Structure 1
Amino acid sequence: MASEVPAPTGTLRHSDAEALAADLRDLMDRGPVQVDLSGLDGLDFGPLQVLLAAAATAARRGVAFDIVAPAGGALALALTAHALDGVLALRDSRPTLPEKTE
């Protein structure tokens, strides 16, 4: 079964980075991960680094890692501000993740 979908809202601050990293590691250990960031108003660099690292780890592990974030939203703006356009694949809506295989 696909992992539950974390969907933080408001602003992800530097102080949220450690908890976000722990949540993503836990989810990745259980199967495909989808993170819904469409409700974000802002994103500090710490949580952005966590998302970049989690995406790279998922790719190395062969785990699906999907980020839902609208074009022009907080994540897209943060990626642009840090010259990271195109580094993360973003979706405007939630696709269905594949089921975990044993």
Structure 2
Amino acid sequence: MSFYAVDRTNDVLTLASAGTYYITYEVNTTAGLPLSTRLLINGVQAPGSVISPVLSLSSYINTVIVNVAAATTVSVQFFGAVGAATLVGGGATGAALTIIRLN
């Protein structure tokens, strides 16, 4: 039994089961940028998930604990950006999403 599904573009993860989840996201860009990041749960900003720095950053990491229903979608979003963000590559972690079901 699969506990999650990922869409064809690897942009949205769907959780099969309702419960309480520990979710961490990490995004690393090749250059410091004046942009914000957030976690979207069913397309809505998750409370406590926004990183809106005053100065440009190249690394964004945040963790939240959320209660969700079955078939909930999860994604990470850049917003407020001017221009394009390029994720690091070459074997480094450009982006990561960790989801642990607590109950």
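Here distance in nm of label points 7 Å out along Cα→Cβ at positions 17 and 33 has been calculated and equals 3.5, so which of 1, 2 was it run on?
Numbers: 1: 1.6; 2: 3.5.
Label of the originating structure: 2.
Consider the structures 1, 2: one of them gives 0 for helix-only ellipticity at 222 nm (-39500 (n - 2.57) for each DSSP H run of 4 or more, over all residues; to 500) as calculated from the coordinates. Say which.
2
For the read-out relative contact order in percent (Cα under 8 Å, 6 or more apart), a value of 33 was computed from one structure; give its label from 1, 2. Don't skip to the end; give the middle numbers.
Numbers: 1: 33; 2: 40.
Traced to structure 1.
Out of 1, 2, choose the structure whose coordinates give distance in nm of label points 7 Å out along Cα→Cβ at positions 9 and 41 equal to 2.3 when calculated. Working shown, then result.
Working: 1: 1.1; 2: 2.3.
Going through each structure in turn, the value belongs to 2.
Given a value of 25, 15, 12 for semi-axes √(5λ) of the Cα gyration tensor in Å, calculated from one of 1, 2, which structure does it belong to?
On the way: 1: 21, 14, 13; 2: 25, 15, 12.
Checking each candidate, the match is 2.
No value in this document is a laboratory result; all are computed from the given coordinates. What you see is a predicted model; the values in this text were computed from it and never measured. Cβ atoms are built from the backbone, for glycine too; each structure is taken alone.
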